[in-house]
Structure 1
C-alpha cells in the first residue's frame, strides 16, 4: 500500500512537471516567475474594492484570543463600487485591524454576501504617498485592451519604488503569453532596459524578463553592452541568466550562441548549466528562425554529457521525439559518470520506452527495454503507465500536436 501511494505521488509530481514545461502547450513568459494573482485579475473576482484609512480598532471583550473585533474604515477612493456603500464615507469592518503605521492607507478587497455581510478577504497597507489608487485605476482601464496597450502601461511601473506596484506590474508580464511579449517589446526603450540590467539594485528576479525584452528591441551596440555585463565578474545573473543569454543571442546570434556553448563545462556550477538548458529550450520552442534546431540539438548533446544535469536534456529530447539520437542516449547507460545516478538511468529508460513505442524498427531501444524488463519488470511497468498518463494529459490540455519532426540532416 505504501508503495502504491509513493508511486501515485511520483506520477502526480511528474505530470505537474510536464504541465509546467508545456510540450505543445502555450506558455507564458519563458524567463519569468509569476507569483500569485495580479491585482487587475483580483479586481474581477472581488465584489467591492476600497482604498482608505483605518481608525478606532476595537477588540471584542468576549474573545479571549484577542483577534476578534471591529475597525472603522474611512473610504477615500472607490476602486470597485457596490451598492452597499452608496452614500457612505465610513463603514465598519468585522475585523480587529491595528494600524500598520502613522498615515498608512489600505487597499481592501471584499466579498459581499446576499444578506449584505462584508467579508474583507484581502488587505494591503501602503505609505501615505503611495500611487496605488492611480496605478490600480489605470490597470483596470487597460485590463481588456490589446496586449501592446496593456503591457506598455505596466512597463512604466516595473521599477516603481512601491514594491506592491512593481511586483504586480512584473506579474502582468510574467503571466502574459510570449507572443504578446514579442509583440510589445519593440515599443520599449532599450536604454532603459540596459540601465535596469546594469543597476546592482535591480532585483535578480527581473533579469530574465529585462534581458528578453532587450533582445527584442535592442541594436548591435546593446549586444556588446550585454556581453560586457555577462563578462563582468562583479555581476551575478544566476537567477535570470537564461533571459539575459537569450537577449544576447537574439541581438547577436552567432556570437551569443558561441558564448552559450562555452558555458557548458564539467566544472561549471549547476545553475549556469540549467540556464543554458532553459535558453536552448527557448530557441527550440519559440525561435528556430534565429537558432536552427540542429544547433540546439548540439547543445543538448553537450548537456547530456554532464552527469549532474543529463536527465533534463534527455527528457526534452524524448518530448521533442528525437529518436535518431537513441544510440547516443543509450550509450550513457554504460558510462560510469551516469549509470550510478538513478535519475539519469530513469530518463534514459523513459526515452527508450517512448522510442520503441514510436518506432517499432528502433532495435536499439527495443533491446534496451527488453533487458530492463527482465531486470526490473515493475519499474518498467510503472514508467510505461507514467508515459501513458503524460500523453493523456497533453491531449487534454493542448489543441496543438505534440510531435516535433526531426530536423533535416
Structure 2
C-alpha cells in the first residue's frame, strides 16, 4: 500500500507533506471542540442541543469557507490560498480560548470554520493536480491519514491537560495551543509551488474566466455538481455525527473516565489512519464508485452495532478500530474523486463548493442528534442519523461516473468539445 511513496519526485513528496501536515493540524484544531463538549456542558450548563449547534455552525461556515477559498485558488493560486487558510483557522482556534459564553464561542468557532473548509478544498486540489493518475487515489487518500494524526495529537494533549489542570483552565489552554499550526506556513512558503497543470492553465488566454462562482451551475456541469454535493452530504453527515458526539458518548453514556476515553479514542484513531490508505488502494484498483459503495454499506452496519446493539465495553473497544477505518475510508476518497470531475479552470471552485456544500448540509446531522436525543438515547440518535446519511453515499456514488485513472488535462479537452 505504501510503495507509491518511493515513486514520487522530491517536489511531489514536499507537496504531499505540506497537505498532509496542513490537514493534520486542521484536524487537531477542529477536534479540540469535540473533546471539550463534556467540559463545556458542565461549566456553562449547555444543553446537548446547544452543543450540537456549536458543532454544526463550524461545519456550515466550513462550506462557505471552502467555496470562497476554492474560487480564490482558481484565481490567486493553490499555494498562496492554502497559507491564508492555515493562518485563519489557527488564529480563531486560539481566540476560542478567550470566550466566556455560548454566543462568543459560537462566533469564534464559526469564523474558525471558514479556514477549516478552505484548507481542505485547496489542499486536496493542490495534491490532486501534482500527482499522476496512476497513483492519485492512493496519494490523495493518504492525505486523509493526516486527520488521524491531528486527531491523535488533540486526544493526547487533551488527556494531559485535563489530567493536570482544573477543567475551567484546561479547556482554555487547549484552544490556545491551536495557534501552533500557523508555523507550518513558513515551511510551505519556502518549499511548495503550484502544480504545472495549474500554471499552464493560467498562461493560457482562455483561463481569464477561471474561478467564476456560477460556472459550476452551467448546464454542462450542473448535474455533476448536484450529484457530487449529495455524495459528500452523505459522507460528512454520517462522519460528523461520530466525530462530534463520540467523545461525549463514551463519557456520558458508557461512563468512562478521561483516561479511558483517551484509550477508546486512540483505537478509533488508529483505525482512521489505516482506513485512509485502505481507501486509496481500493480506489485505484477497484474504482472510485465501488469503493464508496462498499465502504458506506460496511460503515452503516458497524455504526448501527456500535451505537444501538447491546454490546459490552470490550466489543465497543474493538469495534472502534473498524469504525475509524470505515469512517476514514469514505472521506479519504473525496479529494481525488471531486478533482477528477471538473476541468482545471473551475476545479478549485467546484472542489470547494461540492466538498464543503456537503459539509453544510451534512452539518445538520450533529445538531439533529442533540435535538432528538431529548426523546431517545444518545446512541440511538447517533446511529439513526449516521446510517441515514450513509444511504445517500451508496445512491449517489452509483449515479456518478467512474473516474479512476483520468488525466486531469483531458477534462479541458472534453469541455471544449461540448
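None of the figures in this text is laboratory data; all of them are computed from the coordinates on show. Note that the coordinates shown come from a computational prediction; the quantities given were computed from them, not determined experimentally. Cβ atoms are built from the backbone, for glycine too; each structure is taken alone.
Quick notes on this one:
- Of the structures 1, 2, the one that 13 was derived from, the read-out being relative contact order in percent (Cα under 8 Å, 6 or more apart): 1
- Which entry (1, 2) yields the derived value 0.96 for Rg/Rh (Cα atoms, Kirkwood Rh): 2
- Structure (1, 2) behind the derived value 2, 10, 17, 19, 17, 14, 10, 6, 3, 1, 1 of P(r) over Cα pairs in 5 Å bins from 0, in percent, for residues 98-201 alone: 1
- When distance in nm of label points 7 Å out along Cα→Cβ at positions 242 and 322 is computed across structures 1, 2, the figure 1.6 traces back to 1.
- Comparing mean count of other Cβ atoms within 10 Å over residues 114-121 across structures 1, 2, the highest value is found for 2.
- Here log10 I(q)/I(0) by the Debye sum over Cα atoms at q = 0.08, 0.19 Å⁻¹, for residues 122-281 alone was derived from just one of the structures 1, 2, and that gives -0.26, -1.18; the source is 1.
- Mean count of other Cβ atoms within 10 Å over residues 146-153 derived as 16.1 - corresponding label from 1, 2: 1
- Structure responsible for -27000, with helix-only ellipticity at 222 nm (-39500 (n - 2.57) for each DSSP H run of 4 or more, over all residues; to 500) calculated and labels 1, 2 on offer: 2
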